[in-house]
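Structures for review follow.
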Structure 1
Amino acid sequence: MEGEVYDFSLVMGLTDFIPVFLFFVSLVLLQRDLYNKMPKYAFACFAAGTINIFIAGFMKALWKTLYAVGVCDFQVLNTMFLPTQSLGFLLAGLGIILMFNGKKKAALAVAAPTVFKGTMVFIPMMVLGLGAICACLGVLAAKMKKKGLIPVFVLCFIAYMAMGYLSSRGDNSAAANWIEQGVNTLGMVLLLWGTLGLHRAGLREFELE
């Protein structure tokens with residue numbers, strides 16, 4: 001909310017870039033390894049979604065940093081975070097699902113308002129999209145006989161849902177923000193761990209049945 005006071009520090013703002021960087025590495029690996037497995041429309045959907053997620057995280061971290069150093073309270077960066085991220089997860093989840101069924105008729109036209117102050121429309125988008133991503137990566141792990149990675153993707157989903165719950169409480173204290181950032185970083189570490197595991201197992205060369 002505009003005019004609201006947040007207990008941010010410069011260290012907190014800069015630390016918030018860590019999960020953003022971790023996700024960036026994951027999305028580069030996934031886009032590289034999945035490119036030859038997806039129909040063009042599915043990859044376009046997946047790529048657009050993952051880039052949206054990255055941009056959303058970057059905007060939120062930038063907002064915190066600018067606020068912490070007293071430059072400005074650039075609220076649009078904060079307001080845009082949830083719709084941009086939620087749409088990103090939905091697009092990425094749809095893209096990776098289309099990789100398995102390969103049917104154009106499954107594609108959906110998805111849109112979200114540029115700035116929307118309500119949250120209820122975005123939460124299901126985020127949950128469904130993230131769930132689809134983690135589930136499909138778990139299926140890939142099973143197909144590649146890397147079943148040890150399945151719990152990693154399950155824990156990644158749980159961590160991100162926990163982070164969403166924590167952020168929804170509206171607690172702007174420093175302690176609450178550090179906990180949120182810690183849970184978010186844990187989720188991104190798990191995603192990168194699973195993604196690297198698939199990459200090292202030869203995901204790029206693996207043929208889907």
Structure 2
Amino acid sequence: MLKQVFVDTPIDDGFIQYVIDEPEARIIVLDTLDPGHHGGAFCRRRAGWLRARLNEVPDKPVLIVLHHPPIETGIPWMTANPDESWVAMLDQAIGNRPNVHMITGHIHRSITTQWRGRILAVAPSTAPQVALELAKMDPEFPDERPMIVAEAPGVALHLWTGDAFVTHHAQVSAPDVLARYDRNLQPLVMALAREHQMVDRGAAAA
């Protein structure tokens with residue numbers, strides 16, 4: 001389906017996986033699709049490919065992009081079991097590599113956590129969101145809990161600051177503006193600018 005819409009998406013070894021190199025960081029896009037199944041997958045071929053791409057840039061920060069988060073989210077029907085084989089395969093492929101930031105989707109909610117020492121951010125969906133319901137679920141007992149809700153569509157924006165990735169979660173719709181940068185707020189902005197300059201000078205002097 002993705003290739004039908006984005007026909008130029010790279011394929012490597014039969015999987016949609018590729019690298020984007022920027023001067024200060026490498027972005028690695030992984031294919032975690034298991035056709036016919038809802039959950040994620042990561043096989044030895046994909047693990048070998050990822051390991052090779054990481055080894056090419058041992059001193060460079062890396063942003064790993066994948067659809068399925070390998071984490072326990074607390075939402076019973078939209079979560080990965082930490083003991084699943086693909087989760088262990090992914091963890092082993094990354095290894096002890098420092099400076100790895102991971103971004104995912106699939107859960108249709110904004111989530112930020114650590115996965116085995118790595119920062120991991122889950123993006124919301126541009127479609128309806130998954131309900132935030134953390135109660136245990138009995139697959140044999142339909143309890144009428146909400147599963148999909150009409151919360152506003154959202155996106156995650158990832159900023160490289162020069163030494164770290166910073167993730168911002170935002171709604172797609174334009175919010176009501178409560179304040180603008182005008183002459184009334186200029187004294188506040190100027191004061192903040194002076195504070196930041198002082199902090200920068202202090203840090204440089206230290």
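Upon calculation of Rg and Dmax of the Cα atoms in Å from the atomic coordinates, which of the structures 1, 2 produces 17.2, 54? Value 17.2, 54 for Rg and Dmax of the Cα atoms in Å corresponds to 1 out of 1, 2. Looking across 1, 2, the calculation of relative contact order in percent (Cα under 8 Å, 6 or more apart) that yields 26 traces back to 1.
Starting from the value -7000: which structure in 1, 2 was helix-only ellipticity at 222 nm (-39500 (n - 2.57) for each DSSP H run of 4 or more, over all residues; to 500) calculated from? The correct label is 2.
Looking at volume of the Cα convex hull per residue in Å³, for residues 92-155 alone, point out which structure of 1, 2 has the largest value. All intermediate terms of the calculation are to be shown ahead of the outcome.
Details: 1: 85; 2: 119.
Largest calculated value belongs to 2.
Source structure of the calculated read-out (mean count of other Cβ atoms within 10 Å over residues 20-27, 19.8) within 1, 2: 1.
Every read-out reported here was derived from the displayed coordinates using simple, explicitly stated rules and does not represent laboratory data. Note that the coordinates shown come from a computational prediction; the quantities given were computed from them, not determined experimentally. Cβ atoms are built from the backbone, for glycine too; each structure is taken alone.
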